[in-house]
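Below you'll find a set of structures to go through.
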Structure I
Amino acid sequence: MNKFYLEVKQNGDRFANTSGDRLDRYLCQELPNLSRSRIQQLIEQSHVQLNGNVCILKKTAVKAGDRISIEIPKVEPLELQAEDIPLDILYEDDSLVIINKTAGLVVHPAPGHQDGTLVNAILAHCPHLPGIGGVQRPGIVHRLDKDTTGAIAIAKTEQAHQHLQAQLKAKTAQREYLGIVYGTPKTGSGTIDLPIGRHPVDRKKMAVVSIERGGRSAVTHWRIGERLGNYTLMHFQLETGRTHQIRVHSTHMGHPIVGDPVYSSGRSVGVNLSGQALHAWRLRLEHPISGELIEVTAPPPEEFTTLLEVLRRRVVISHSRH
């Protein structure tokens, strides 16, 4: 573990303007070899002390004379192996590739899923990828849950990785999802603005958790796409990208995603689903080199369209009986 000791300088040197600056910004200036996201992660994981006290708030102001110590744990690189796993490629050039991810495919290796992931597949497709965006998640800009299907972007260069992540943070990249939920919302559209954090009891789940208790801001816009009797086809647009965000927010509003093994009641719909009926349908982003707007639409998987057809037929039959 490496440890650094810093003191915010007095006026008159190149850090003359740091008085009142944010802690994470100051550390970015002092430690240029670390990315902003890595520094924020170190702060949140209690590896930074300000004047002898652990500081976990990245927005904390620092001023001349403050003493800062930062511990940088050694990152154990995963032994990532390239695997020849078929990929449905929607778009590709020298900077990025956009994949239509299948259900059951984990995005990056983690305990319990050391291989057979999207990263393993991408390494076979792009052998030069290791190191882009970090050794543990090479090229990964955003993620999708294991059983959520659809469009996901992977950066091929460090420049593309930083540019795409900046778009997500600035909310200029747009991610639109299709989901089939139980029941029908009372209004045609709306916004859910509720923070999300780790479930206080079941640590494998996420939940609506207040900011004071560790939740992070989460905003989901939704609108009804089609009413299907006791079910509804929904369009979701993410403003933030928290873990399980759509699944948690839709459950909180009383309309969980059909087939969700974690957040719904497990009611049968008469169609065999490999996971929740949630699909990353459309991805809009600015090309990191040309600045051109790229819009990619990922066709939903067969089981999603089959479920839609079954529900539509039920509506027709129900209407014919009345």
Structure II
Amino acid sequence: MKGVLLVNLGSPKSPTPKDVKPYLEEFLMDERVIDVPKWFRSFLVKGIILKTRPKKSAKAYQKIWWEEGSPLIVLSERLHEKIVKKTSVPISLAMRYGQPSIALGLEELHQKEVDEVLIIPLYPQHAMATTETILVLAEEIRAAQYPKMCFTHLPAFYNHADYIRVLSHSIQEYLQDKPWEHLLFSYHGVPERHIRKSDITKCHCKIDNSCCQTKSDAHAYCYRHQCYETTLQVAEYLELRPGSFSTSFQSRLAGDKWLRPYTDKTVEKFAKTGTKNLAVVTPAFISDCLETLEEIGMEAKEDFKEKGGDEMHVVPCINDRDDWVNVLSRWIDEWASAV
């Protein structure tokens, strides 16, 4: 029997330092998130970051926490529930970090006698720290507990016409009655070395002004290329004029060279150079979460206004939009019906 495992990032159980700490530890100790030798990663995470970050992160989570719980979890559950109603294929929801775990999701499918699983990482672009870590962990669990299960996964859909249409419509609908001068596409940042490590050609990704525009097999796993391609395809769909949109990267850790330009610096620059109404969309995320609701929707918006801007319009993620539910359900049905 065929079944589907939807996987999102995850969230702490509650916005308290006590629950944020184990979540951060699981997340940051992932070798595909902080890709340094384990001894150094352990020293960095357990010896330094976890001494102060849980308290700071808990305060941020408290700002965006809903009565029903974590926004990312709630929105993922709503998406899951809607898709379950649209298809007859068994579907489980899991999180890479926290609960419900990937192990629990696979056990639910196993109990339903599913032996062929389509894993759908809820990320449009491929990255070591998102899609890859999900697939690696799922395979480890499969090999140890469900050796007769067969896995396949939904490839990165950053440039799929259905996704581009849904994302474009979400932007268009949200901004239709709002004044805006520039649309900033803000993607989650990753260290530059992640891009080079993901380069299957071992020579193409130079992270300059040309490699992402030069055709290469490396693009199948290049997060940077896929982000810029999403921006360009949405801009083309919406017929945005040149110069009215741009791409940036948010959420970085100190000490490493991360993808640039940085979102916080970009937002500040727009405010200081006279842009009064800025629109921001965050296409690296399917579900609104801490990075979209607090980092962009609160911190960046406040900074924009403090530096001279009037209003920053933050486009919600596609979350559980009906058109997105229809697209995902169709993809699932097409896979399930294939011989």
Structure III
Amino acid sequence: MKNIAFIINPISGTQGNKKKLPKVIAETLDPEQWLWNIVFTEYKGHAIELAQQYTIMGFDAIIAVGGDGTINEVARGIINGEQLAAHHAKGTALGIIPLGSGNGLARHLGIPVRTQKAIEMLNHSEPILIDYGKANDRIFMSTCGTGFDALVAYDFATAGTRGLKTYVSRVMKDLVGYKPETYRIEINGEVVEHKAFLLTFANSSQWGYEAKIAPKASVQDGLMDICMMSPQAWLGAPGMALRLFTGSLDGSLFMDTFRAKDVMLRRETESPFHIDGDPVKMEKDIRIRIIPEGLHVLVEKRF
């Protein structure tokens, strides 16, 4: 029998009231495999505290029930807990029930976006080791970045409503009058300096909604994909949008992609920055690096 905890964000995504989730979990989870606990978060950062406590207690799996922000908090709690309990930590696994808006990491990992299917998957899942990233001292699981997408992340977070329709409306609004910034990146011993529409550091392939900013990114290769979009990208906007949702954006003339484990980003200003889609305030200079095989995650059993 394995111990599993579900940490539910009651306000994530667009699916409304989540009070019925404990009943669905109880009816779907295999009682011969799992002994479960369920808790709802009450404030921002609560999931970090809860996940850290469950990890120190030696739970086998902790399930983030929410969006990429909730996943980020639970992952941080597990990582913190394993560091604090290093003498007896056994590799608590992160699990995901995707109830966010974009659900980028869940989609990348092939986790069902339908709630009951995602819970059923836990009954025949296995833990794998994946990489995570750090931007200065902040952990990211999927992507972080600056430029236009970070500006949209800020507006989306403060829009009052969620969902793809709201996201698209924020994109259209922010396009008007947007001025790209010049970025300096120290990568693999070389300096790259470009003016860019956006700059994304990708551990996984997408932002969410199947929008694949880094189609070839892998969470198991020890590297990040650094995606730099040209300021002229808007000239081919329809084609760029098609490429984004068909997994071929890296083939565009308006996109440069590099790979590295550790880079230094130097910006002209403390412009908007995002961590897994959530806007954060960051310094002008940011060290971004990948921590290889830093976290166990539950995915569909392969054999």
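The numbers here are math on the coordinates, done by the rules we state, and not lab data. No experiment lies behind these values; they were computed from the predicted model shown. Cβ atoms are built from the backbone, for glycine too; each structure is taken alone.
To test your reading of the models, identify which of I, II, III gives 3.0 for distance in nm of label points 7 Å out along Cα→Cβ at positions 271 and 287 when calculated.
The value was obtained from structure II.
Same structure, new question: Can you spot which of I, II, III the value 33, 21, 17 was calculated from, given it is semi-axes √(5λ) of the Cα gyration tensor in Å? Can you show the working numbers first?
Details: I: 40, 24, 18; II: 30, 24, 21; III: 33, 21, 17.
Going through each structure in turn, the value belongs to III.
Shifting gears a bit: For structures I, II, III, calculate distance in nm of label points 7 Å out along Cα→Cβ at positions 79 and 231 and state which one comes out highest. Before the final figure, lay out the partial values.
Working: I: 4.4; II: 2.3; III: 3.4.
When distance in nm of label points 7 Å out along Cα→Cβ at positions 79 and 231 is calculated for I, II, III, structure I comes out on top.
Something else about it: When helix-only ellipticity at 222 nm (-39500 (n - 2.57) for each DSSP H run of 4 or more, over all residues; to 500) is computed for each of I, II, III, which one produces -8000?
Details: I: -6000; II: -13000; III: -8000.
Of the structures listed, the value fits III.
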